[in-house]
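Given below, in the form of structure tokens, are the structures.
What follows is calculated from the coordinates using simple rules that are stated; it is not laboratory data. None of these values were measured; they are calculated from a predicted model. Cβ atoms are built from the backbone, for glycine too; each structure is taken alone.
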Structure I
């Protein structure tokens, strides 16, 4: 149980913050990404990127990760609305104070089901890491940790989230909440979409940086929902 708590704390307090970023960030060029991922001869050809991601290939570059994550919106299975029943199932198991071997099996099953719908579901990836740590499965832990790193870096490299002009870009609203612990924050309770803009912000709980809210660009989500007749995001 001690090891489980340690890993969970590690996941929740990854030492990366928008305030600690020294690297240059840039918004994704969706038009260029779409062209690149559809070109078989390109190193960014989508099937190649997904194969590297699924295998946990540590040679995947930041730009490849960006093409993978944002290029997913051009895949037929892209669905920005998070409605899977496995969300509640996995949350119910994870809320337990201690886990049985059967619980670990369920966590892996539910996480895998979520990842089939959303390969970049950070909650599911984190849940798998908890199990693999307990099972001392170093091979799978390393593979999934690399997948999580790809997703986190793809999002974090798009902005600093400090204003509506420099937001983080995400392809699912759920990814906003999932990235907060990685940035050193926790959700403060309010979620608002700015009128006439494709920008959403989340308020934050009190934090050592004194940041009150983080901004996200959710254009892919709004565009997809609008093109399919509207609905809940």
Structure II
């Protein structure tokens, strides 16, 4: 088993070196430290990484822009955004861009290590679950959905979806015309049913509704007080 490689983008040299040393010593990770977004993007395109920790407020290229560019190249790599901003809008933006976690400065380094380990464990479990006997291809009215390829097909068009959108749509497909509880979706995908993850899921549901809007027989409805239902008539 290879040593996990971390891309750490942090423009504060003292904090960056502290995080790098701690993750390498305590987490036994190989950590590549970059001082701005452009340097981090160059490193990402040239080397293999297992997880990214991106400071949001960086020179040359901010963390959100960097995260968006990384997502275009690799839709599955875990991304943690780190920032001094604690506004709900910023947290929504982080998840909207495909971030897997968000940590607000100042934070304890031990907490960051716990989050890194939890995300890497989740990726491993997710990979194992994909080999289980759950279906990966679905018909949704006039649409076809390939969970593994993360594509929704409609006629001659195809729509690429993010990892979390694909996971959420698969859960809805597996419970087609039945209620998918909000807690079940949050715990299955985010492993935490807190408020911010709930807000993030609402964003993904809105996107899925847009992707499926061309077929009037297909609808994702809210079931008050319970969750959601993928209706296919």
Structure III
């Protein structure tokens, strides 16, 4: 599904990632652990093609089954190829309703996809016409994930998805994510609070932009 080879990332002249290798497959969840500034968010942005320049390989499995180098692609092209990104700050349109936030991300099958998404985030159904700016932090996080799912990603990149929201909504969000994984969605998650770590297929620990210690290898893709 995703393969990183000797990935380096830079903010201008400052290097933030140093030779990161990673391989993950459909239906797997890899959790990135590390202190603030360790490079977790930078790794997600590097995969998505946002805000950083990179050296190394970022390869994504296409719908036809081949591994394709996407490191020089724009973030929009990567999204069309199956990557979905949920930023830590959520980046919602706070003046728009839940419905319109979902519509913004919807494609040709917007109505059908919205029904599918709302079936998984039932909590959003009764607030479909509420402005996003009037929602709680946890409700906004649900909407941020739901909006990204409107793009029909095959790999979901999540930056601190359970940070700063109520335990009840954390439990609901975690259950949705685990259900999606069971349906074949791959999840690459950066988190510091260790909520999803307990369910991860693999942990990647970052220290100062480097992978700490040997990581267990995954089977080669078929």
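A value of 13.2 was computed for mean count of other Cβ atoms within 10 Å over residues 42-49; which of I, II, III is the source structure?
II
So if we calculate relative contact order in percent (Cα under 8 Å, 6 or more apart) for every structure here (I, II, III), which label has the highest result? Don't skip to the end; give the middle numbers.
On the way: I: 23; II: 13; III: 31.
Across I, II, III, relative contact order in percent (Cα under 8 Å, 6 or more apart) peaks for III.
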